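**Q** Down below are the structures I want you to see.
Values quoted throughout were computed directly from the atomic coordinates according to the rules given, and no laboratory measurement underlies them. Worth saying up front: this structure is predicted, and the values here are computed from it rather than measured. Cβ atoms are built from the backbone, for glycine too; each structure is taken alone.
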Structure P
Amino acid sequence: MAYDLRKWRMAICLLGTATIATAVAAKEFGAWSAPVNAETLAGSSSELNTVSNDGCPILSPYDDSLYIASNRPGGLGGLDIWVAKRSGNGWGTPVNLGAPVNSAADDFCPSPARGNRLFFISKRTETNGDIYVGKHGPKGWEIAQLGPNLNSSAQEWSPSYFETDSGNQVLYFSSTRNGNQDIFYSVNWGPAQLAAGGVNSSADDARPNVRHDGLEIVWDSTRFGTLGATDIFTSTRSSTDDPWGPAVHLDAPINSAAGESRASLSWDGTRLMFGSTRPGVEGSVDVFTATRTKVTGPSK
């Protein structure tokens, strides 16, 4: 059954961004460390980043395996999804997930989730890309294309799944269905809604990733205040029922004069993964990472 999506945009462009995180984040975590190329970490494979495009990094909630999208040789065509197991302080050589997750078209924005699930974007049936979900079982991967409540004829990017304390299933993603890239969400697979608060602006706000408790989000944006190209922003809230707080620009050296994109948070919130085109990368995009200390707050 098809639903009409709510077609409205933020009436006010959030030109200013907050300079510090909200009280929730400030109490729970310390500051981010200077980012490093993930390949330089002890134990990382020399093939973690390549002369190809290596981006969309995100960690498994189970074992911190690293999922990426790459067009390196050995794939099924275009961008494919690859996974590298944790190795020492870094990650080993990425392995192609193969069919049916990957196809001859572009498959990217992997988002592993509890329940042995993997949300991702594929262009196999729609040239702008739609959201798919895969589940891994005894017979391997089974995948399905999500329905019209979430997918549209526009671009959909970067699905990010979490569950609320009350048991609601929430999927965030970005889409160009209103023109620019905007951040949307769906509750229990219902009609997509434009995310309220500081996460959307008149610029492109894309590729969201929400911490597993639903209280912190990171995304990349071209809004006012970037250091160059796309930069990473973050926002917090005190409850999953609240709108997002003001957008917080992550200062240098997390962001740079180059492009930073598709940031993601580890399950415990202490590690940030992102792609960057900054000087020194092997290809057009490499995987970078930064860490922070958990100060207070329970783990789930």
Structure Q
Amino acid sequence: MSKPIRALAAFAAIACAAAHAQSDTYPSKPITLVIPFAAGSGTDNVGRIVGQKLAERLKQPVVVENKPGANGQIAADFVAKAKPDGYTLFMTTNTTHSANPSLYKSLRYDPIKDFTAIARTGELPFALAVNNELPVKSVKELVDYAKKNPGKLSYGTPNSTSLVATETLKNQAKIDIVGVPYKSSPQALTDLIGNQIQIYVVDFGSGMQMMKANRVRTIAVTPARGSKILAGVAPIAKDLPGFDLTSWNGIFGPAGLPQEIVERLSTEVNAVLAEPEVQEKLAGAGFEVWPSKNPAEFNKYVAEQLALWTRLIKAAGIQPE
């Protein structure tokens, strides 16, 4: 064996041993779980519930760090540039990894190349809610009212799901309603209650409490199959056939995360999601648990969702910023 080849083999052996040593001692310090949305958002609620239980299993603190702004781009860019050692994780959604590539002309991160898919946690369904003063109780009534009052209704868009869902509704129903961008879901919900906006496609996580308290009127849900959590609420597809949209949620690390750490985290996250107590808490937060079997399955799902949302955004006629 030549000297260069022996040196290369020795380097590979050292690197492999280092990786195993790292995974054997991982984690040895607190882990930061970055959330791309504000405190009180659906993803934030899920992150805190999962993070607390994950900390118990890993025997290290899991510190939730909110980095809202730019439709999740600030947080995504931060995690993409973090050291791939398992101590900076990213709980995010279709906003950063499925929608943003079509909503913006350029991104500072690549949703596939710059991240390591670890585990899908589930879905955060959305509902079409309106201000209580608006005299509508169904999608059909909303569409009829909007057609009689063109340009007089406004809707909030604090995230990609709200944006794409409402723009798809607007496009399919051929109604003239005005979009208002928000930095966070709680802010949009507050303005819906206060009638600063009249329409908001809200995630169950941040909106469930107000929907159940009838502070807003819930007239439909976005998944075509309906929702177990709001079983009595019809899907938008009842009045607009073909409408089907929901938000997925999962955990990533930076690209290059050692496989041993990826497998460890995936196993522990799935164990957390299997706990009845966690499932009950997540359901109370409006979240439907739907874990991936393994990191490879989640990675494949992320690629498929990127293609799906690209089609949805193009069909809705949304132009990239």
Structure R
Amino acid sequence: MSQSVLLLDGGMGQELIRRSPSAAHHHWSLQVMLEQPDLVSAVHRDFCEAGAAVASLNTYAITHMRLARGEGLPPLNSLLDRARDLAQQGIDNSGRPETALVASLPPLVASYRPDTQLPLDQAIREYRELIELQAERVDGFLAETIPSIAEAIAVLTAADQAGVRIMLGLTVSDEDGQLLRSEEPLMQALEAISQFNPLAVVINCSKPEAVSQAIPILQQSHFAFGAYANGFTAVGALEPGGVVDVLEARRDLDPEQYAQFAAEWLDAGATVIGGCCEVGPDHIKALDALLKSRGCERLAWADLTP
């Protein structure tokens, strides 16, 4: 029996930095949507054409705390709608209408920094607001780069309260893939969320080597699982409110090398693969070729919900 796999897309933000002539700044990914919207829809189109079954909306920077760092930006709900419309445009231009629109639910304050997370009740309220504002216009939600047990519980609780199931993306330490960025054991995190019913639990925005350390732990859980790694050399230089152009891309992670890591994850039973920051359309094309070479059955997002 062939393996069934959902192929996600890659990293929107770094691809926009690569394509945009404008200098990156605190809200560059949002400013691009307003000033160079065709770039955003083109990235979505290219990921779809590469084989992705999902278009992850450019909503990673759209939270109250992140928007509060800027001036003159449209309101939160307007930006969410803009991100959705540009993703739909990219899907339409790709000729792949079956591609799912999936909204990103990011850490509410800062990436990789569990020390900045909001109090639990406030985090639940803000995640629930993001879900309810988009639920009627998207096909699903992917909580990404969640660095701690507390933030995982917050976003899963919000989803439960809103009556939706989401995919949960946890980010692990690049030095030890068995630990979250919070230094809490990944196994402990899986036990803590056992009361919830996510569509899948994946590891994202960590080095592929660290992801490979985490996969055996996911393998022991009852959750469907998978991974989509980043292509950074390290993430320690990124401060809260900082700009990701301070991070350096690896030079030893071309599409074929990335696909070799993904092959390991598939061997372990992963049913979701894709890419995060510095993983572009060519990498997704290589993953698509990998799945074809293995005769994998392709899952759609809707297939994750019985």
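**Q** With distance in nm of label points 7 Å out along Cα→Cβ at positions 28 and 196 coming out at 4.9, pick the structure among P, Q, R it was computed from.
**A** Q
**Q** Now for a separate question. Out of P, Q, R, which one gives 2.5 for distance in nm of label points 7 Å out along Cα→Cβ at positions 148 and 228 as computed from the coordinates?
**A** R
**Q** Another question, if that's okay. Computing distance in nm of label points 7 Å out along Cα→Cβ at positions 124 and 212 for each of P, Q, R, which one ends up highest?
**A** Max of distance in nm of label points 7 Å out along Cα→Cβ at positions 124 and 212: R.
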